[in-house]
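Listed below are the structures to be examined.
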Structure P
Amino acid sequence: MKIQILILLIPLILSAQMSQLDINGYAKYLFTSGKSPGIDKRLNDHLIHSRINMRWFPSSSITTAMEVRLRGYYGDSVEEIPSFISTIKSNYDYELDAEIWNKKRTIGYGEIDRLYIDYLQDDFQVTLGRQRVAWGASLVWNVIDLFNPMSILDFDYEERPGMDAVRLQYFTSELSKLEFVYKVGKNKYSRSYAGLFTVNYWDYDFFILAAMQNNRKTLGGAWSGDIKGGGFRGEFKYSEAPSKGRTTEYPILDSLFNNKNLTDYKHNIFSGVLSGDYTFSNTLYIHSEVLYNSNGKTENAGLFWYQISEASMLSPARWSLFQEFAYDITPLLRANVFIIFNPDDHSSLLAPSIKWSLMTNLELMSVLYTTSGQERTEFGNYGNSFFLRLKYSF
């Protein structure tokens, strides 16, 4: 399959010699030091992470793209965590990746996470291949993002995973469009298709969604606007019971913890998000958000982190609260802190960070994740981590 894809790319690469070519990307170094319950020692790791984004423009209507992600890991996690390579691989049905090397304390891994052809003519646009489709209005949790839901904790992968899909867009006006996406997969549980209608009224963007997601019928909607200069957003999703979808690969022992797997839930579920943010004239930024899952766990939520993607959830908890503050200390130095709090089990994750623009295209960032909570609460077994990242963009 990989060889066939490369053969298909040959005409595109050759055509680039006679057309406009654009190349950009970055190179990053990330140091991580973390301590988790259940692991006796602190794990210190080093990551060299580079990315190359390539665009070819054979004509004014056609864009071809390929984006390659390369990572080299060295440190304790490679040695101490069993099958470490499986923790860093993306979840694609059709893999375009390679294990470059695999030693006792170091691993090299590369993947193509964007590979598509885009055609735009008048009001019609079609995109075919591995791409990112980002739906939603909220800034932390996007319940109507059926294809590429993001995690605010994965700050080192800004682009987010793509997917293998066909995307059709018809722009009915400057402020409205119809969209259809079909995500390919090897079985009915990994295939999804969805339609989205976007329209603007009263200076608000509204989104209406209908989908078949992982063999489950789904309806949803969202809005994005402002109230007196402050952002006001919301999303909701109503879908068939998770039991109609794929059975979990990470079962929980019911008799031991008195909890059923998230995918065993036999009732239709509702998920909703409310979000608001505001920036003051002195650059102080505040952002609040709340997430609700009708089938979320009120106890032992920490046991279900591995099941949330199979249940099409963004958190295993019934309620999740988010609060963020940010401030520009200088035009080149920005401080930020946010907290995620579970009001049912009282566990939390606090994340202060500082970002410093050292010079053009060179950035230094430090992040701390510190958690609190009893064992098996949402963040009780998450541990504490410190990150230091140097990023150069080109």
Structure Q
Amino acid sequence: MERVVLIKYGELTTKKGNRKFFVNTLYQNMQKKLKDDRVKISRDLSRMYLSFAEEDLDKILKKLNEIFGIHCYQVAYQINNEIETIQKQALEIMKEKTGTFKVETKRVNKNFPIPSLDFSRQIGGLILKNNPHLTVDVHHPDTTLMIEILDQVTYLYTDKVMGLGGYPVGVQAKGMLMLSGGIDSPVSGYLALKRGIQLEAVYFEAIPHTSIEARNKVITLTKKLTKYTDSIKLHIVPFTEIQEEIYKKCNPEYGITIMRRMMYRITEKLAKRNKALAIINGESIGQVASQTLASMSVINSVINMPVIRPVACFDKLEIIEIAKKIDTYETSILPYEDCCTIFVPKHPIIHPNEKECIWNEEKLDVENLVLQTVENTKTITIREQENNEFENLL
């Protein structure tokens, strides 16, 4: 007898002809995540099996909770298919349980002599006989004993732990995340990773108007997202000259709109340079002036790349709930201003006119400002387990 972790795929099983690719990507991600643990991973198209050193189990289970593509997992006892062995193990598992229970049997091995329903009744009766403090409840039991009888082995388990679900990171192409340091954009990055998108991130800073603390805040947020992937490249964009030019030369009411249009132009160029196929950001419809549908339309018009807004239809409380769950909230609310909060006019336009934007941008050397800023962008690679000190960026 040994204990193993059974991992079930969930949504991956709907992929039909592509299922092998999805399963193999999940397998590779798990190998990377568990590379420092004493664990052996085997797989088929229905599930994965982890053999492990008992003293490493808690550490392994914690890491499984950070891997997209896992629907659920159970720590199960793996035994032979002999009826007496199954009975003995069932009694061992249930002797410490209290309250109500039921038994469910899944008989994959049709050569096993007892049908599933009959075997469940037999095991249930045996448990009741030996544990008079337990009672049966087939509808809402406190404990469900699962028995899976396969061709070579039988698995018994009681506790199912839900995983993150989604797709394994890497089954989709790369996306470029606009990471501001606020609450919304890290949540958008998390949700993009959940759909299997590889991430790189872009942060716009305007030293001395923004601080080193604001940059470090974004580095910390990026590091928290690397928990769900192996590493993330962070592109730190020097945005000072562009913001000052906008502030000096453009209609203040249009300042935020023009600033976002410049950010989109720069992000698109960085995305294409780094072979990303989409821009991802934390825009939520109507939350601020630049996130009305009218503003989004005018801002979007300067690029020819898809923009994914994972939290577009979430309200703020829903976004905060996810931020707390993924441990980015407390970092996001640190009081260090970013590019989007400095130079904010008293009355930013919420229904911008594109012709007015173009007229204002004619006062700027848009093309050269964008190209120069892209060339001066610095890129760092952030990994979860590394110290990630980048003081030499100034």
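No value in this document is a laboratory result; all are computed from the given coordinates. Just so you know, these numbers come straight off a predicted model, no measurement behind them. Cβ atoms are built from the backbone, for glycine too; each structure is taken alone.
Worth pointing out:
- Value 1.8, calculated as distance in nm of label points 7 Å out along Cα→Cβ at positions 176 and 376, assigned to which of P, Q: Q
- Structure responsible for 2.4, with distance in nm of label points 7 Å out along Cα→Cβ at positions 200 and 224 calculated and labels P, Q on offer: Q
- Source structure (of P, Q) for mean count of other Cβ atoms within 10 Å over residues 184-191, computed value 14.0: P
- Each of P, Q could give log10 I(q)/I(0) by the Debye sum over Cα atoms at q = 0.07, 0.14, 0.15 Å⁻¹, but the derived value -0.36, -1.65, -1.84 comes from P.
- Origin of the value 14.1, where mean count of other Cβ atoms within 10 Å over residues 80-87 was derived from one of P, Q: Q
- For the set P, Q, ranking by FRET efficiency 1/(1 + (r/R0)^6) of positions 160 and 304 (r between Cβ atoms, R0 = 41 Å, to 0.05) places P highest.
- Read-out FRET efficiency 1/(1 + (r/R0)^6) of positions 88 and 360 (r between Cβ atoms, R0 = 35 Å, to 0.05), computed value 0.00, structure in P, Q: Q
- Among P, Q, structure where relative contact order in percent (Cα under 8 Å, 6 or more apart) as derived comes to 11: P
- Identity of the structure behind 4.4 (criterion: distance in nm of label points 7 Å out along Cα→Cβ at positions 120 and 312, calculated), options P, Q: Q
- Value -2000, calculated as helix-only ellipticity at 222 nm (-39500 (n - 2.57) for each DSSP H run of 4 or more, over all residues; to 500), assigned to which of P, Q: P
- Calculated for structures P, Q, mean count of other Cβ atoms within 10 Å over residues 96-103 is largest in Q.
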